[in-house]
Structure formats: structure tokens, C-alpha cells
Structure P
Amino acid sequence: MKDRYDVIVVGGGPAGSTTATIVAQQGHSVLLLERDASSPFQVGESLMPGTYWTFKRLGMLERLAASSFPRKHSVQFFGASGRGSAPFYFQEFEPHESAVTWQVVRSEFDRMMMENARDHGAEVVEGAAVREVLFDGERAIGVRARFADGVQRDVHSTVTVDATGPSALIARRLGIKRLEPKLKKASIFTHFTGASRDAGIDEGATLILHTRDKQSWFWYIPLPDDQVSVGVVGALEYLLRGRDGDAEEIFAQEVARCEPIQQRLAGAKQVMPVQVTQDFSYRADRMAGDGWVLVGDAFGFVDPIYSSGVYLALVSGEMAADAIVEGLVNDDTSAAQLGKFETKYLRGMEAVRRLVYAFYENEFSFSKFLTRHPECRRGIVDILSGNLQSEAVQQVFEPLSEMCEVPPQYA
């Protein structure tokens, strides 16, 4: 390992691997540091079709096509009554192979992404715990890390990319991480085998199912080897605080409040202990500074309803990589250069966030909304697909505000 690189990427998840791959493809020296020596279990298993174009650029499509990951053609929503909406098929407005995506096992997927970065020229070091990002004044100049052999050393770079996910190394250091006060959620999740799946192209669909009192909702994501990921999400105060029983008992109580989930899990076997996360939505005040840039969850996290996490990670990683490469070529790694994509990126992120708020309105349902405003179907499908920059997306929110409270653009 050298003492200096053009770019150091901290974190080997989808955002970090994307940035590392694209910068390395252009011939620049890249060091990708990943804390875990083996890819840990992660949620975020359902991809959006919009990831296709980044995968194509990364050279990942063949790897994914050769995997055992189920194909995902649609998303379907179930209301408190237990009745399902018509599925939202991604190919409805985009009849192209990009309209079908994958349901992934994140440990395998993240490993594939890191290996792909290595194959494209990035130097990947696992078991490297970055203690801090080094600064000279306000400019990032590298990192201090402890490596697998126990040795701590400083490594310098022209650009440092924070892809540390919720750890948000730089945002926490600078005090620029802000929670979304109305989206303080928690989730309890596990995997099952032997659970029911729909037939045909609906077999790999993501299902979103409300409990009967709409205090919580379930995700249902088909995975390889007959496994299904099932998780329940609710307000932190409701789901975890002031409840009797441990997480397993709370999960079972919520299953009992959702008849479609009960039906699908009848006869199924739980194959993993439940896990708990606190899914606070948050965002940093800015995406870049002199010599540094934030990608993926290190910048911000949006509620997981619409499976936007990996998509936003890939897109932010791709946009950041382009800004970095241009900056290295022009000898300009200022905040303005490294963060030049922020406005465009935020426009897409905001579309997801605002539709999240609608979902949590008790009286809102996609069926009711589209019955009243069928002209908005294209925009809804575009958001669920990850086509977040389309004109149709922006045309959704004025009609949506007639039915529920839609927050203003994030200040």
C-alpha cells in the first residue's frame, strides 16, 4: 500500500464501490478501505430498476445476470383492509430490459461490488478501520486507519470520499448531520423459508403491507434459496418503546395485525433471529467540502418504503465519481467542484422523501389517489422505478397535496 493516492474511499458498500470503480476506470489511483473483513448482513435487499444504467457503466450486469438473485418486475401495496392494489409494473412506461431488476442478498451483492471495483483497478483493503479523516484547515487530506495487522497509519489523498453509511464519519465530525424529526422509525426483520410467493412475473415482487390499524407496515421481499425477507416498520415510540416483550414477541404481535402476512407465512419456517434497526431519516447540510465528498447514506437516508437506498447510493457514487475525475483533471478539488451534482441529486432524493410523507398519512392510498388522478400514474411508476429526474415525477406533488400533507422541498 502506498502512502498517497488520488482518491481514498472509506466504506465498501454500494456507494463506495461505485465511486471507486468509476474513478479507477479513468486511470486514477484509488484506495478503497472497508472496515469488515467479511461482508456482513445488511437490509436494503430490494433494488430499483433505475440502478440498471449505473450497473451497465460499472460492468456489473453480467455478474448480476449470472447470479441466483430473483428478478423483480413490480411493487404492490396492501392497505389496512388487506386488499392489494394493482401491481405497479415498471415496464408499463419503459418496455426495456432495464425495467426488470433484482432482489439481492446484500452480503453477496456488496461482495460482488467490491470485487468489481478491484477488477477495474481500485486497490481494495478489507479489515481497515478508519479512525478519522485528516484535515489541513478545512481541506481533507487523507485518513488515519488501523489495519488488519493492528498497525495504525496515515494515508494521504487528494480527495477523500466518505461512504461510511449511517456512521457518517465526516458529517458527525463537522456537526452537519440533521435528523428528519417526523420520520423517526424503527424496524424489526428476519428471514423465512417456505413462505408463499405469487406466480409468474409476480413471484419476485416487493410487497408493502399495512397492518390493520396502520400503525406499522411490512416489507416482503423474495430472495434466493426459497428465502423471504420480512420486516415490520413503525414509529420508534410505537414499535419499541413502552411495549411488553422482546423483539421476537413484538414482531409476532405485528404479524397478528396483518392478515396478508399471516397467510403468506402460514407453514413458513423462520431461519434467522430477528434484528432491530432504528431507521431515522437524516441528511447532512452539505454534500462536499474542499477535498471531500459524501456519498450514499453518509450524506442522507430516506425511509425504506420504496427501496430507494441502494439506488441513491449508486447514483450519488456515480455523480461524485464524475465530479472527482473532472476535478482531478482540472486540478480543482474545491467544495464547489466536488459538490457540483448536489442540486440534481437532491431533486431526485426529494421526490422519494415527499412520497414517503404521503405514505404515512392515514387516509392516503395509492388506489384512491390514482382513481382521482390517473394522469399521475406515470409519475408514481417513475418514482418507484428510480426514474427520479423525469418531468412526470414533478407533476405528482400538486395533485398529491390535495389529498394529504406534502412537505415543502427540504431547506
Structure Q
Amino acid sequence: MSAKPFHLAWFLGNGFGVGDWRGIWRGSDGSAWRRPEFFFDLARALERASFDYLIIEDSSFVCDAYGASMDIYLEQAMTVPKQDPAVLATLLTQVTTRLGIVPTLTVTEYPPFLLARLIATLDHVSQGRAGWNIVTGSSDRAAQNYGHERQPAHDLRYDMADEFTDLVCQLWESWEADAVVIDHDAGVYTDPTKVHPIDFEGRFFRSRGPLNVVRPPQGRPVLVQAGGSPRGREFAAKNADTIIASAETAAEMKEYRDDVRARMVGYGRDPDDCKVLFLITPTIGETEREAMDKQQRRRMTAAANTESRLAGLGFITDIDFSVFDVDAPLGELSHSLSTNGHQSSLAHMLHESSHRTLREVATVKSHAFEPAGTPDQLASLMGEVMTEVGGDGFLFYLDDIDRRSIIEITEGLVPELQKRGLTRRQYAHESFRDNLLDF
């Protein structure tokens, strides 16, 4: 059975942030990230390789989860400083022509009307290439920055997100597709009969509408979501056009994809209308030995920086891992670990890594697929994995990116994928949604 073509995307895991400021290939200016040129280079490289989309991660707080202190996060530029993803997204639309651009915007941090207007505008200035990465918020520190004491409970946040997304989509639809007539003879720019208030009254949100932005070119900009917990999977199955998923093996990928597609059927959706992309962190070398050595060095570096890695886990889960014995098996600590943050990340750790110590857990990537090899080997492996899983593609996720790592993927690995017919050589359509649904 031959592998079907699959999709590629890139997750900019540190958002509009610092990135690799201490690596060998970091460049000469540690403050250059504040300007957009590096990100322009990334977006152009992804477009040359015919990627579907680029997601810009975001968070809006300075973490102090580890040791109840901000110090390690500030000293090591860990998740901070970070600039607004919507600004970067807008700039990226002007240096690309086909790549989907997806900022992360949190439902507990934006009024629905403001978010709907922002994404609709982004869809217009990109000529139909905007998406929205829907996140529910997870940190109490972020909630406090917006005047709240803490985040709502995990499942309640998804109830809020369901209603929020429904409202946003209704606002996008408040202008009919042909509302703008530009009739010079009649002196009419917009037909008033085709613009409608929505009078939305929900449990959490309300809005009169209509939006004061013309209907987006895509109708509904692409909705992106990472649903890991059972409630998150339910939300993704109901709403998402493409899903960010994490799994370490093909079997785990298949279980996730089969589950979320079954949930889509329950909502009356065609599962093929939603593309599930799995996080991949490849290590690429000119030889297999070189790739394996690079991967081993990276893991050794992670092992030597246990404190930093645990601080990173604290950022995700809101748990202070500094109070635990790093050499105790995780299973022995499970009774002390709970979170209102990323529950799927914690659940995966407890289920898959209960035999590992915290020190060992700290060396593991966030449950991404981590192959190592030459471009030829990796392309073959990715094809085999997607054949076993059934689709739909991979989302590249690197801790700290630099121009070398971008080139290794876009000009080393991707041509091997294209040679095998596994990924597209060129875009068939102008809009993000159409390219996503092309196969």
C-alpha cells in the first residue's frame, strides 16, 4: 500500500520571541528577533517548500512556576520576552502569497467581537490565508494580567470556547458574501439587506453584531486547535479544520486520529474535512551516524539542564517541580501532581513516564515524534508512519530554531518527501482552506 500525500506545517513554539540565542548558529545579534526579518526568512522558506501553514505560539505572562520565582524564565529567555503574534502574522502575510498564517489568540483574553474583527482583517490583507489557533488559556498568572483571580476550571474553559467560537463564526457570517455591490449609478456601496445583526445571547458572551468588517475571503478563516484531553478532543472534533496532535509512535497517532475522527462523525462532520497533524522533531544528518550523534548530544544537553527543562514543564502545567526529588520515579509523585493547566500534557507524562524519574522526563520532548537520520531515511520513515496512521501530516516543532535547522528541513528533507510524491511541489489554490482540503 503506497502512502498518500500528506500536509506539512510549522509550529513556531516560542512565538514572536527570542528563540536560539546561545546556540552555535544563533547569528550575531541577540536582539534581532524583535524585528521581523528572521521570521520573514522562515515564512519564505516554508512557502518555497509548499507548507500549508505556520502557527505562531503565544503566551501573555511572565512565568514564575518554578521555585515561585520569575528568575530562571527571565535569565534564560524562557518563554519571555515575547511580542504580540497578531502583529507578526500581519507582517508575514505581506511577504508570502500562499502560506497559511495562524496566530494564537486566547478565548479568555479577547472579547469575541475584537477577535472576530482581527482575524477577518487578517484574512482580507492576506487574500484568504488567515487562521486562528484557538487556545483556552491555562495559567493563572495570565488570568491575573487580565484582571481575574484565576483561570476558570479546565472543562468550563472549553464550554466557554465552544460558545466563543460559535459567536465569532456568526460575526464572520453577518455579512452575506455579495453584500458589497459598489453600484456607482445607484450610489450604493453595500446592500443593507445583506448585513445582519446576530443578537447573540449566550451563557458567557453576548454581541449584537453585525461585524463592521466585510465577510472574510474564506468565509470562515481556518480554525486550528490542539485537543489532547477528552474535553479538548471533543472541542476539536466539533470545531477544528486542522488539529495539532502530539504522539511519540505511529500507534499513538492512529489511536488519536481514529478517536477524533469518530467524534467528528458524531457532530455530523465529514472527518476528511479536518486534517490532523502530528508534532515532529527530526534530527537530520548527512549520515545516519551524524544524525544519531546530534540527537544524543541534544539529549545530553537537556539532561545537563534539568532545572531549565523542569521550569519549562512548569510553564505548561503550572506545577512547581522544584519541590520534588528529581531522581524519584514519577509514579511515586503522581498523587502530588494535578493541574488546571494543560491536563493532556500532565496525563501523558503520568501514563507514559511513570517509570521514569523527573530528571529523565526532563530530557524528553513534549511527546513529539523524534526520528533521526538522513533526509532520505526520514522521508521514507515519515511515509511509512503516515501509511500506518492513515494521514494527515506533520507539524514541525523545534525547541530553538535557526537558519540552519530551517534549511535542513525545507531544502534537505522536504525535497526527499516531494520526490516520493508524499508532499506537494506547488500550491494548487490561492486560499489556505482550499489548499488544506486539496487532499
Structure R
Amino acid sequence: MRSNDSEMAASSPRAWGVVALLHAAYALAFIDRLVIGLLAPSIRASLHLTDLQLGLLMGPAFAITYILAGLALGALVDRQRRLLIVGAAILIWSAATMLCGLAGRFEALFAARVAVGIGEAAIAPAALSLIGDLFSRRRRPLAVGVFGFGVTLGASAAFIIGGLLMTTFRQAGVAEPWRLVFLSVGAPGLVLGLIALCLREPRRRSAEAPSISAAIAFARANGRLIAGHFLGFGVFATLSTAFGAWVPSILMREHGMSVGEVGGVFGLIVLAGGLGGVLLGGAIAAALVRRGRADATLLTVLIGIGGGAIPAVLAPLVADRLACLGLFAAAFLFTSLASGASLAALQDATPARLRGQIGALYYLILNLFGLTLGPLLVPLAAGAFPGGGHLGLALSLVSALVSAIGFMAIFFARGAFVRAVGERAVETA
């Protein structure tokens, strides 16, 4: 289907316009997903919650949707108009984020967080499917990288914008400023969702209508890859979600920083580390490709996990504030490197016609572990220590455990990954 390549090359501005929209949507998704980590101390005081209840709100309340809806939405992505799905998803999670600001009890906030997840479960599978059709194999990694950078931009903005809004609303005398923060960050998505609904759907690269059985057959034939790469990175993703959920609280409780200081400093750390990780990961993967390494992207994932483990373990234990922040910055650099490379590896190993469903499986596993366990493991581990409340020590222990498991699992999958990449090489790029 070479004619498709010429068509896509000719419509390159339109293709990049779609990527820009997907990038903005992904950034908004992570703002709406992660801002609760910065607001957690205020929500805790306002609704009289425990750390465990906060962990449930930041983790399982969101992950439940991925478990129930992720695969179904992935199958829908492979059959229906993807930009229609993207637009509807943005509207759903944005409205649900605004509802978080209206919740008066733990149960209502839990339900609103579940609804946020309903929308966000669709964005990544739809985006990977769209990018796979809009770009040739040579240009695809850059497009995936631009889309994936929405994670970094959104995560940093969640802290920077959240901190600024909290400070502004407090200075204005608002009694419960966290409520207005939810309303403020949810509103822009209503506009972006309507824009997505108006865009023209690009032509699919494969005319074959995929079936769920085809995705199951691929997963069975590549069980070692699924078990190693998907499960391994899912366990490692626990680290980044644990950071987003509990580092703000650690910086406020153990280093005496205000919510505004944490929002600005930690947001910049996430932004700089994320951008640096994307650029460094791309450079490392490109260098490995030039050397003829078929496992280039997966090997880059291993470099990211290995490089980030030491600063991730040390950062929560350091008493000096600047040293602590510097180590967190290094940890974010390498976790971002690993995350971008993992997405590129997923594209390398998956058939074009199945990217929606296999992408949904990847994100289901990723979020089943990362979103569920990350926010929960830290308070559970802290409660195991005498006296409880040792969030820093608990985060250090969790960092060591998930880094070791993730590294070993992905190393185990290298052979299966090389075989899958070889099978994809016969497809038309």
C-alpha cells in the first residue's frame, strides 16, 4: 500500500495537526489525572480522609476503568472513527474532573475519579492507531515521541498550574481552593473535545477489519513478550505513579515546602526531566539502531530503568532539600527515557491492524499495576514501620523493589521482542 505513504507525505501538515491535538489531549489527561496528588493534603483536611483513602482515590478509583473498559475501547478504536472516540473521551474525562471539585464525600469523589478514567482509557490506544496510519515507519518514532511528551507536559503542568491556582485562590480568601482547581483544569478539555469531533478521520493503513480473536492469537503467540515487556514495564510504572502521588506530600511534610513551592519546583523538575528523557532516549535508541540492534528500543528501556533506580531509591532518604530535588530530577529523567522507549518498542512489535487492541492491552496492564499499586504501596509500606507515617522510607523501598522486578522482566523479553520485530519487518511501512 505504497500509495498510502505518498498520500500521507502530501498531507504531512494535517498529520502533524492531528498529532498536535493528540499531544494536547494527552497533556490535559495527565493534568486532570495527577493534579489530585498536589491537592491531596487539602482534600485530606477538608474531607477528613486517611492516607489510605487518598491512595484509593489516586490509584484504584482510576485504574478500575482501565480494567473494565480498556480492552473494549481498544477493540472499538480498531473498528470505529477514532477521532470521534477521542473527542467523546475528552469531553467525558473533563466533565468528570470538574465533578471532582463538587464532591462532598469520599464516595462521590471516588465515583468522579472512576468517570475520569472512563474517558482517559480511550486516548492512548486511539492515538497509537492514528499515528500508525498517518506516518511511515521512519517518521513514526518522532510522532510517537511528540504524542508521548504530553505525559511530561501534563504532569509538570499539573503541579505548576495546580500550585499557582491553589496559591491564587487561597490569597483570594477561597475556603476550599482545591475545588476551584478541579473546575479550572477540567474546563479546557470541553473545548478541545469539541474540536476533535470536527476533524476528518484519516484513512486506515489496513483495510482488514481486525477481530478480538486476532488480538488474542497475537498475544498467545507472543506470550513471552507480553509477560516480559508489558508486565515488566507495568510493574516499573508503579514508580512514576508513586512519585506523582506522594512526592508532593513528602516535600511538604518532611522538607517544609508550601503547596506553591512544591507545585513550581516539582513541576519544573518533571518538565525538565521528561523533556531530557525524551531527547536522550531518542538519541540512545537511534545510536543503537545505527549499530544494527534489532532490540534498540527495548534496550533503551532497560537503560532507563537501570539509570533511574539509584536516584529513585536515594531521593526520599536525603535530608538536604536541594540534594533531594536533584535526585528526584535524575530519577524523572531516566523514567521518562524508559517510558518513551517503551511506547516505541510497542509500535515496533505490534501489527498495524492490531495496534488499538494491543495498545489497550499494554495500557490496561500498565495501569493495572502502575495506577493501582503505585499510590497504594507507599502508605501500605509506611504503615508496616513502627509508628507509621514514614512516607520517604516507604517510597525508597517501593522504588528499589519495582525497579529490580521491572528490569529483570523486560530483560527476559528481549529474545521474544527481536523475533516480533523481525516479523513486522515484512509488513509495508
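Rg and Dmax of the Cα atoms in Å computed as 21.8, 79: which structure among P, Q, R?
Numbers: P: 21.1, 63; Q: 21.8, 79; R: 20.6, 67.
Comparing all candidates, it corresponds to Q.
If distance in nm of label points 7 Å out along Cα→Cβ at positions 139 and 307 computes to 4.4, which of P, Q, R did it come from? Numbers along the way, then the final one.
Working: P: 4.4; Q: 2.0; R: 2.8.
Considering all the candidates, the number was obtained from P.
If helix-only ellipticity at 222 nm (-39500 (n - 2.57) for each DSSP H run of 4 or more, over all residues; to 500) comes out at -28500 when worked out from the coordinates, which of P, Q, R was used? Spell out each step's value before the answer.
On the way: P: -9000; Q: -11500; R: -28500.
The read-out comes from structure R.
Matching task: 3.3 is the computed value of distance in nm of label points 7 Å out along Cα→Cβ at positions 155 and 275. Pick the structure from P, Q, R. Please report the intermediate quantities before stating the final value.
Numbers: P: 2.5; Q: 3.3; R: 1.6.
Label of the originating structure: Q.
All of the numbers you see were taken from the coordinates with simple rules; none came from a lab. Computed from a prediction, not measured in an experiment: that's the story for all the values here. Cβ atoms are built from the backbone, for glycine too; each structure is taken alone.
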